[in-house]
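So, here come the structures, one by one.
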Structure P
Amino acid sequence: MAVVCVDAGTTMIKAVGYDDEGTEVVVVRQATTVSRPQPGWAQQDMVSVWDAVVYSVRGVVHQLQADVDYVAITAQGDGCWLVDHRGAPTGPAILWNDGRAAEVVERWTRAGVLDRAFRINGSLTSSGLPNAILTWLREYEPHRLERSAVSLTCGGWIFAQMTGHLAIDESDAAAPFMDIRSRRYSPELLRLYDMEWAQRLLPEIRSDDRRTGGLTAPAAVQLGLPAATPVVLSSYDIASTAIGVGAVNSGQSCSILGTTLCTEVVTDEVDLGEEASGLTVALGLPGRYLRAFPTLAGGEVIQWACQLLGFDDPAVLGELASRARPGAGGLTFLPYFSPAGERAPFLDPLARGAFLGLSFEHRREHVARAVFEGLTLVILDCLAASRARPTELRVCGGGAASPFWLQLIADVTGIPVLRSADTEVGAKGAFLLGQVATGGAVRVEDAVPRYVRTRDTFYPDPTRAGLYAELFADFLAVRATTAGAWPRLAAMRNRAVDITATGPIPVVSARTLESGSAELTERGNTPTSVRRPGRTKS
């Protein structure tokens, strides 16, 4: 037996070949390009993404030298991948980390729409979700919507290219239009967003027992596989990764240390009465859900710090950080670097990063340690927002290559950190769901003990628990204070944009920014909107 699994990330396409023991035999990676033509925008050429998938899969098939039982797909989620009635792109894909629809999210926040929607959907809308993007397109690019027939996600786009089926997995469909309990599109949500007009763009939802299609003849020629080879549409990457790392039972948790820092907890209950934050998606297992907190900035912050300090290897940054004592000499780092702000565990499109407390006493090692500590405190912040009490945290992603960071995560969260033995855990999750979809296993939970392996475990140092508890409280307090300046900083950025040179860029208006700043001032810098971080409880 051989299986090919595709994990289409934001900046890298990975194709993995597995043998009958679920062992990675060959991995082929192909980089993709994210275009940022205007401030806050993030988009990709859809055909180029497909070409990267073709290149990667063909490379794996060539090296496997065995018959392929099935192909399974997982991919980046959210965003808006519009196609016409023939399945051809009507423009570039607008990605999950795109910020052009920030003004739409602001309007919905002020009107209380997002909080009401959370009571149905269990997910808090950010600017990179389809409802915000489609609304922006209707206001600024209506002709593109007129040419479009279906709004897909990345996984749905690849599945369509392979099988000809225009569909979406339940996990991808969960946010923002699904009633999370019935797992169907909600007419009430469409009314809340004033988006009844978008009903025609919503693709067919494929539930847990309808994941498979056959490879079309043209796609088979491109990929080097036989026509009619089964193609399995796995849950999208954050859900497939949870499965691939072995977090499949209620209460288990994991954290993806990738482009996004995504901390997530498996649950078999949906609580729509809690504070609106994060996402609630179908995991890909019957009756199981994922409470997920995918940040807008993660591994890219590490890369930025490496460039700042002149390093080519993130491992060198970790070694430098290890020379500084915990607390980084009083230096606090807020890692909110995305031009789209932040979406988890709080929502604020104006959020921005900062170093606070700098002085001449700080050295490069303090800066490096502050970066790692800031990112790690975000992980703890997301775990706190989940209200779960996990006994372990399974980790994966590029950041999991750093023993220093994994030990820091264990010390800060106070729970053991388990590192996966697989290099491509999202693909492993697609492999496991493919086993069930094609009859190789009855339940994923039964397949996990056979196929999921742990490389090593990092245990927390109990002597540092008190220090990091204080550091977390300080982090939240400093962030809440700094958030009061975010509207003014956004207004300053607005003034710096040359409107005549770039054309009209729909961002938060100066009036809105000034109002937001005034509101925060009147309330003593105590944020009250669902999008502000000050409500996060320690």
Structure Q
Amino acid sequence: MRNAEAGTVAELVQRQWGDHRVGLRDHGHSLTHHQMAAGAAARAALLVDLMPRGAEPHLGVLLDNTPEFPLWLSAAALAGAAVAGINPTRRGPELARDIQHTDCRVLVTERSRLPLLDGLELPGTRVLVTDPDNADYAELLAPYAAAVPGEATLGPVGPGSRLLLYFTSGSTGAPKAAICSQGRLAAAGASLVAHFGVRADDVHYICMPMFHGNAVIADWAPALSAGAAVALRRRFSASGFLSDVREFGATYFTYVGRAVQYLLATPERDDDRSHSLRLGFGTEAGAVDAARFEARFGVRLVEGYGSSEGGAAIQRTPDTPADATGRAGPGDDLAVVDPDTGKERAAAVLDEEGRLLNGDEAIGELVNRGPNPFEGYWRHPEADAARTRGGWYWTGDLFFRDAEGFLYFAGRTDDRLRVDSENLAAAMIENILARWEPAAAVAVYAVPDPVSGDQVMAAVALRDGESFDPEAFADFLAAQPDLGTKMAPRFVRVLRELPVTATNKVHRVGLRRVGFGGGDPVWWRPGGAGAYRLLGVEERSALEAEYAERGRGEVLAGAPPQTPLLKRRKG
């Protein structure tokens, strides 16, 4: 571990200079820390020359986990620029919007991602194709080969310099780009180094996508802070996970969403415990699968909670109950409050099996009443104000707290869906599904995933005389250019009319409560399947058994709402 704590990521990159230990490996490359610093310095100098004067110093990175990704992150830190991680599951005009909204004047990508850019209007954005065999890219970099870290900058570099613009999303509208400064990222890395005892001889395996905050903040930053090496996997592979760990000598990894479930689904082997891995850190594995992972692979998983924007953090301690998330992180004054009044909710009453008995009194929104490092969203003052009402940071997440002070996650306050670690906006998916001509009305909402997070479900009321054609619906979805890969509904409930509240709003709470149960026909598309098919009694029972086996049977409980109905659109 390095002795002096750095105030900026640029200082951490500069510390790599002269360190000839292996700093980065992937399948085909091995670079020393010094080579990483030199490569970052060359790219920083190139960036300074490419960036138009007077423009926001922002570059977009549309890459898989290749060495170019951490090189350009480091280059941006040295130059005083900011990186917008561009999500490759976005499509068409929505992808163009992400690039344009974050004012990216340079877009770093690779040949395999160029089809995503076909036909997009990206005025003022220069595209760099960084494949190793691209002679044009090599020619651009060549004049800067002798650059030294810190020589080429776009302006003063300090703890407050923007470094990351990473997309998150709320309940409505397009994804928002949360700001993370060099100081906050350096501090996050140092905190994880101290918390997990990261050493300079550790190897951090980065298999989660680096356009997402998890891989950068929880994996790359602590490795950089401690002087540890990183090992890259282009894209997550459950079947390749253990072989990678063994090849690279990995000791630490991060995960989000279903990654742990995918790993547990691989065939068991006698040598499952023959590896160097000692720790996994992430979110949404679920207590049941975390225990299964440790029993099978001998690796402890540490679950954490942290809002993407940095406004609140919960840490898991050794005495945390299995179903709890943990306690407030250092410096946080976290409370569970009524979202309307701001008054603290009652302590949770749990039965012997850990089930909540007083949810109406105990569940509320998690807020941070103390100082927090939230740095706002890029050009979105309305969202900033919503997050920091009354001087508190409002997470938008529902929790309850037991008598010992442990916090338990209970859902989300709005119509967001979190699918395989990504937040999706129900309204955006509804706007796309509303284009389907047979639909009279559409509602999109979350149903629980058997392990953690959500799956997308849609309720569709058809026009008079129409019937649900599963093949036509699947073809319609495939033809929508702005329907991301994780937006397509897993379940579709076909209704005569949609349930509404007394104020004539769609009763999503009731729809979520019914889930894929009830008496109306439900069509579903199992994971990896292309066609929708009717969810029969036996399949539904098998699904319910899977939820029960994983300790999530309670989330499916509920009865259909007794509410008025939304009249069908005529014609």
Structure R
Amino acid sequence: MSHANDAVTTNDAVTAVTAGTGGHERGALRALLPALAGHRAMTIRTCAAALLEQGSLVALVTLAAHTVGTAVIEAKAPSSGTVTVLVALVLVRALATWREMDLSHDLAYRVLAALRVRVFDGLARSAPARVAGRRSGDLAATAMADVEALEFFYAHTTAQLLAATTAFTGGAVVLAAVEPWLLAAVLPVAVLLAAAPFVDARGRAVRGARTRTAVAALSADAVETVDGLRELLAFGTLAERRRQLAGRGRQVGGAQRAEATWEAATAALRDLLIVLAVLGVVVAAARSMAAGRLEDAWAPAATALALAVLVPVAESARSLSQAVSLRAAAARVGAAVRAPALAPPPAAPRTLPPGPLGVRLHGVSFDYGAGPVLAAVELNVPAGQTLALVGTSGAGKSTCAHLLARLWDPSEGAVQLLPADGEPIDIRQIDDAELRDAVALVGQETPLFHGTLADNLRLAAPEADDELLTATARLCGVDRIGPLDTPVGERGSTVSGGQRARIALARALLAQPRVLILDESTAHVDNTGDAQLATALRQEGRTTVVVAHRRATIRRADRIAVLEAGHIAEEGTWEELTGRPDSALNRNLADLAPEDGV
């Protein structure tokens, strides 16, 4: 199966998670536990603090009950040693509680910081297929909100479960030795409390998935509303959009109310079970005292111990119940972290030789999972030449550009770089960083980030000196937009389409690539601007592949290749191809405006 098919399959799985249909994957939370491995020392300290906090509580409650029982039944005041131990336990309990909260949250936020980076790495590793067709707000919900929701899991579940299990086990051993009937009164309730989150796991996961889906949809709609605010105002549809957002908000509120209502009901059930446990312990203690198995002074202590070991179990059940509802968020995050690479790194990378590089598509076939886009394409661009790639919409031009930049890998054939001296090198054998240095792609859309012109240009070459930056900006006409410290606004809101094209080209040239791929990147530039940018592209030794719809751009190329239905229909110079009455190029030119080809 091709990488494209793999990507579609992966994206379908993620969409299922997003939609809440099948998103509650078993083991989704458990799969995130290895994230703690990088913080082993802090995890151990957190577990130790939680265990000390739980243990000190059980010891404090038990000793306090024994002290009160002795004072009331035997009329003996507590000794100074007992008072000292009680005070020490209070202090230990307070310090351990504070330390456990501090460590657990510190650990959680450190894990989330690393997890957030891994999510972004996963999105980058599997782009563009992973993000194709997904709304930016939905991606933001996964990258930010879903990761943030897992804070509860890391801060309030892992260490607490371990500590509660240890405290209950230790207390159960003591109760079994002192009075087995007290353990018998507590054990069934403890089992029910521990089992309840697992019994209701599916329902909680479904409700959690519904909430995460509603939040993601609201986030996506909100982001799109902000991005399209000018269009909404221009066409008078802002009121309708506000009603849609209000509807999304009601969906979120309804999903959250359903979760909160169910949680309140389960909390009431837990409280009822604890009351039953209290009654059972009182009855068992009374029978034991009547039978003479418990001394009067130790009866309150044994009763308190029985109830004290039950409290951590109840708290853990509550935490685990809340954690189960995060399974949908965990599944979305896990899917992003484990997203397969569409362009996996080479096992034994090859080093590119210095000097000019040509490019070659050798027997390349490709599909996006819904039918072939390219079929056995053969295309050779010698080093230093400019090739114009021409064809109707859907012919496969942008796919060729993406394959040359290795955003995808072909299902068959090879994309190769051609050194001046030496054998062709498959780009799958080249380390990604070295490939990005050698090959630059300027796409149809130019993402700009909040910052200045200089900030956006330096994305391609952060280490470029000011002299090279200024020269490149002047070469591409970016200096006409304004000084390099001019802010471009959020997502480049202050620049036009033509100005975006200049910035995009300057950004690519600043990296000084040996192969430049332009995917209709000058479509928004007028004829004069197109000619100016063409001048900027002339550099001896650089190989350029231009996906073009403009007549003048096509004519300037050294060679022209015409794509039709995923095949190279013909290839040659402008004079050769236009001189043929029945040429595929002439058929394509007939669809262009006679003057500017727009």
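Using mean count of other Cβ atoms within 10 Å over residues 117-124 for the comparison, can you identify which of P, Q, R gives the largest number?
Result for mean count of other Cβ atoms within 10 Å over residues 117-124 over P, Q, R: largest is P.
Match the computed value 22.3, 68 of Rg and Dmax of the Cα atoms in Å to one of the structures P, Q, R, and report its label.
Attributed to the structure labelled P.
Taking helix-only ellipticity at 222 nm (-39500 (n - 2.57) for each DSSP H run of 4 or more, over all residues; to 500) from the coordinates of each of P, Q, R, which one would give -12000?
Only one of P, Q, R returns -12000 for helix-only ellipticity at 222 nm (-39500 (n - 2.57) for each DSSP H run of 4 or more, over all residues; to 500), namely P.
Assuming 3.5 is distance in nm of label points 7 Å out along Cα→Cβ at positions 29 and 429 as calculated from a single structure, say which of P, Q, R it is.
Q
Rule-based calculations on the coordinates, nothing more; no lab input. Computed from a predicted model, the values in this text were never measured in an experiment. Cβ atoms are built from the backbone, for glycine too; each structure is taken alone.
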